[in-house]
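**Student:** Some structures to go through are shown next.
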Structure P
Amino acid sequence: MRANDFARAWGINDRDLTRRIAENAPRHEGPRHLQHIWRGEPLDGARVLVRCYHGLGDTLQFIRFAKPLRRIAREVILWVQPELLRLVGNAPGVDRVLPLHDGTPDADYDIDIEIMELAFALRATREMIDDVPYLAASCGTSRFTRGSAGRRIHIGLVWRAGDWDQRRSVDLALFGALASDRVQLHLLQPATKVPPFPASDLTCAEIADVAATIAQLDLVITVDTMMAHLAGALGIPVWTLLCRDCDWRWGEGGTTPWYRTMRLFRQRALNNWQPVVAEIADELANVCQRTQERVRTAEVLETNVLTL
């Protein structure tokens, strides 16, 4: 999967699935993220319950497979984290959503499968995952409204990942290198202290509102967390900072087939984020320069038209 060699990955999964079936591995036992659920049953014509047992980012990345699943299934029921109910309720391929809890799902179904197994079950190809964007921000309310067109670039910042993997988090103060008179920085998560650079607070309690807010920005710059997947799924320009030994899903290069509007900036030495932020600052300066040139060109054209 890291090498984007999906066909080889599915072959390995086939061997693992065969072993699980032979060993009669118990279903729905143990920690959610380690449970064995799907045993290779055909999904065609079935009422399929999709269990979202991993993180919010995992759900946002793999919900894209609800659409191809619905092409063969009779019904797709998403048992999803409550925080995502509003956002994914209208995702292509999803017939209905239920809030995930520790009990039994309140739904009749024929087959259940964990959402991160959908790619394997559907034998996903590069062409299948290229269907982006696959989520819409219309279900939320934005905290930010763009004014008239101008020279400033509006950027949302996310610097803190989950407590379970602090290697992904960045010191907020480092993002001060991005501040300039051509950029307006916005905080997309609560800060424990006032940042040492000008920034507005655009934090939202509801993920659907976060989606509507970032849809109004020019760019999101984020560490490897749920926000990266949200922006990518919405088709919003996003630059993602990756720690030295990052997750398999991010491959090896500066782009990813999972999200066509995403660029990846990689840490070369573990726990050293300064060169990564410096690289982003350089690229942002280039973007600002190109933006200014486009604005000046547009202003000249408008002046010429008025003169005529």
Structure Q
Amino acid sequence: MQERREVFQSFKMILLFYNVSLFFIDYLTFLWRVVLSYLDAIFHTVIPQAKKSVEGEIVLVTGAGHGLGRELALQFAKLGAKIVCWDVNQESNSKTVTDIKDEGYISYGYQCDVSRREDVVRVAETVRREVGHVTILVNNAGVMPVKNILATSTQEIQRTIDVNLMSNFWTIREFLPYMMSMGRGHVVAMSSIAGRVGTANLVPYCSAKFGVTGLMEALMMEMYDTQKYPDIHLSVVHPIVVNTGMSMKPYSKYPWLLKMIEQDEAVRQIINGVLRNQEVIFIPAIVQYLTKIASLLPRKAVYHLQDFLSYGLHAHDE
């Protein structure tokens, strides 16, 4: 009996040694991969990745009737892509389509309320039938009530969540399956700096954009986990305030550091990142570091950082 106990104890020690050794081997492999990832990031910072071509691709842009969506549609068209414009406002959407065609490029327009799943399903089927399969999806549609949470109506809160967040689910579920079947494609989601840090007078908007950030980060992990789709790329965009007309009362203590970005500059950086398959695009790049600093600070220190920068949006009047 004693001999059996000794054998059993020896077996347990061998098993423990094996598990500990396996852990350290995995840990050292992990550290090596992290080092390689840093070296890769530094290399591509110095020598940016080559841009891909989107000529002949079918690019769908939601919220294409105005602002960033309109400018994104125009600029992708100039790169040789076929543009599908979606917007709830048929008049403004038609103008974007006409302007693209007047410049000699290919564009199609469809009225669609992306907050309504049944609308997305119906119009997506029409696009597949009349244009073809979407290979680059740009989820840009958004609304932004700039008000104190108690001054924001129930309808405004629901609309903000539905347009800014839920629409991403409906469009991704419609167009990602074809990308997966072909083994290539690109999904771009417009989040915001407000999808990284909370901002006064933007509680519903921040909630929706945090949701977009979480959706895209989880989808990135889901796609990585399958190891089947290396040529399907995902990009999430985090701009600060862009001069689209949605933000009428911005303020900044140091405008040379944090200022309202003009549409053409924002779109240039977005497309540049997309063409390089960049997963996370901050506009301007400095906000990436500000958000990382804020995430490491105690809550009171975050308030002090806000006092120091004094950057945000005043509530809009009714």
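Readers should treat all values here as calculations from the given coordinates under stated rules, not as data from a laboratory. For clarity, every value in this text was computed on a predicted model and none was experimentally measured. Cβ atoms are built from the backbone, for glycine too; each structure is taken alone.
**Student:** Here semi-axes √(5λ) of the Cα gyration tensor in Å was calculated and came to 40, 27, 20; which of the structures P, Q was it taken from?
**Tutor:** So the calculation was done on Q.
**Student:** Something else about it: Taking -17500 as the value of helix-only ellipticity at 222 nm (-39500 (n - 2.57) for each DSSP H run of 4 or more, over all residues; to 500) derived from one of the structures shown (P, Q), identify that structure.
**Tutor:** Structure Q accounts for this read-out.
**Student:** Out of P, Q, which has the highest value for distance in nm of label points 7 Å out along Cα→Cβ at positions 11 and 67?
**Tutor:** Q
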